[in-house]
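Read-outs: derived from the displayed coordinates by stated rules, not from any lab. Keep in mind that what you see is a predicted model, and the values were worked out from it rather than measured. Cβ atoms are built from the backbone, for glycine too; each structure is taken alone.
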Structure P
Amino acid sequence: MRIGIDARMYGPKIGGAGVGRYVEEMILALQQADDEHEYVVFLRKKNFANCPTPNKRWTKVVADIPWYGLREQLWMPGILRRQKLDVVHFPHFNVPILTEIPYVVTVHDLTMLDQTWESRATTRGRLLYELKRRAQRFILNRIARDARAVVTVSEHAKNQIIHTLPISADKVHVVYNGIDRAKDWAHKTKTKTVAEPLPSGIKPPFILNVGNPYPHKNIETLLHAFSFFVREYPHAHLVLVGPENTFTKRLKREAREIEIPAGRVHFLGFVDDALLSRLYASAALYVIPSKMEGFGLPPLEALAHGTPVAASRASSIPEILGPAAVYFNPNDIEDLYRAMEQLFKDKTVRTRVLAAAPAVLARYSWTDHARALIDLYRIAAK
């Protein structure tokens, strides 16, 4: 079987901390789990060199086409067709709908349909944003009709998909993401004989969040909670890791307006895996305040490093983290403050959360994820 993977979003620096990381981990897991089939990986020029090809069964092809555009819809089907594939996997919903090759698609969540223009989830005007949402819904409806299988990453996301799109439940398969490599990072970080320094100005104890600063990630509420927290605990810092964009500028402005003391909030932008591992291991606690998540990998990465998690009681988050978190209402600043304070100063609560972590982490394996995908590729190619 000859399998194509649309990996244009490969790597967190290119495709973002969510989808970019997913594509990278998925390909690595498939390379380790599958010694039978051939793979063709389609990449942009800027991430082509970053994707390894461990043997002759893996081939890389340049498909330097931006996602979410007309060029993607018009040109990608021809690029795919020339490779004579039996099946192709699109790891995000941006499927070129004219493709005639049987395909599997990963739909991580339907956040794009839930975000209205009023939610400030865009820099576009109202008309352009609404046109974009309609185009996304059109593509998702076509996916519901044409995909041989839809992969999603939580039961919450599956329920969202089958209640929003015209698709049967048996066509949607829940395949959890893995946490294997973060466990390796954590082991290497913990066993280093000499601790490497953190970026200038960052001193423990600090609170950590990792991800894109989109409005549904709810970082604004975290900033407001921290503005009160730092008054009570003036030695505390807040470290935010994620891409620098328009939404980051909004958050920096918000931090100034609510008068968080200078030098207490650190916007680090993108960081490499080695530094990210040190941040996870050094943080006093990790906070995920999101209102919408398909899965949410960073809090699991934090737990793998022995760092307790305060988590939003929303979307898929309780399903994924189970008992390994202190939960709060993402719309309630005081409740978020309470959760942070509990983990910050109550050793009993920290111990309880971290004691639950090994059983929770054991549920998530990229090897299992890859094996499930291979089974779906076989079904889709028939």
Structure Q
Amino acid sequence: MKNRRLVMIPGPTPVVRSIQDQMGRETVAFGDPGFVKDFKELLTDLKELWKSSGEVFVVAGTGTMAMEMAIANTLKSGDNLLIVSHGFFGDRFVELAERKGIVADILKAEWGKIIPVEEIEKKLSEKKYQAVTVTHVDTSTGVCAPVAEIGEMMKKFPETIYIVDGVCATAGEREYVDEMNIDVLLTGSQKAFGVAPGLEMVWASQKALARRKEIGTIPEYYVDFEKWLPIMQDTSKYYATPAVNLIWALKESVRLIKEEGIEARYDRHIKVGRAMQSALESMGFGILADKDHRAVTLSNVLYPEGIDDMKFRTILAEEGAQVAGGLAAYAGKMFRIGHMGNVDMHDLVGAISAIERTLYRMGTDVLGKGVATLQKELLK
């Protein structure tokens, strides 16, 4: 009998039954009074949970589209953008900027490390930047940026829009829009929210909304704040068809977050992340990110000497767990494992146990070592 495969990649993450049930509901018209009410309640919850006095946009799309939405509504051709990149996905802002004629400067970290806040401040002091982008957690490196510290520093630059890419962080790493002085927070449904791919969420501060008005007409159509704002303020209105069942699924995800308590959820992610990293290290693996700046939503795991990446991941899949490969210079040198969203003890123990069995089949006997470490850390 084949093992049921645990999807432990950094997104999409496992989707629990109650969220799946919402996706399987009979679809109704987007003007249905029940759906209009559900959508409105979801938007209210998202603003309250993430402590935003601005607006939140929930639109059919992906995290990459949310990145484009952030850029399109806050910058115009000729504007200056500072990109703080901690990996592959931070770099993605470069092409987004170049295609729009934005002048982009980049602070690029060595993979596994962060750009110090002082270095960002120094760069911002050199010339006037209309916006700065920071990826909270870059899935290519597993590095977590100090977004709260950066937000505090950004108070010295009140005219600069602070954009945070939270795709692999939101609902797993602490993020509060107003408290952290964030102007645009963007994310997708498929990672720490534990919903299937297909929705993007963008929180915009009053400053970001004012910037959009200042810019005037923009060339982008679908991602224009001005087109979506009437719908977000009155969900009975129409601009483009909402993803009805995914919105129900996200509403159920948010219900689960409220039931757990968002602060308890953040604490759980810290505990799970550190436990998983300790378990992996106990089996002889390394973690790419510096210890002080490791994400808690995923781990980027360096192979010990002599482990072939493709063979490892193939056997691991046979043993019932699927992880992602490394990117760019780390392709073949590491794997990436997600531990965010609605994963539970069974998922975590199952994944570590599958890794132990894989190593055993490859000639390294660490049976019981990782699972014991994991459980001891989780039971503290």
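Values as computed for the structure displayed
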quantity: Computed 1.16 for Cα Rg over 2.2 N^0.38 Å, for residues 164-307 alone - originating structure among P, Q; calculated: P
quantity: Winner on relative contact order in percent (Cα under 8 Å, 6 or more apart) once structures P, Q are ranked, highest first; calculated: Q
quantity: Which of P, Q leads on mean count of other Cβ atoms within 10 Å over residues 60-67, largest value; calculated: Q
quantity: Structure from which 0.55 was derived, FRET efficiency 1/(1 + (r/R0)^6) of positions 12 and 284 (r between Cβ atoms, R0 = 30 Å, to 0.05), options P, Q; calculated: Q
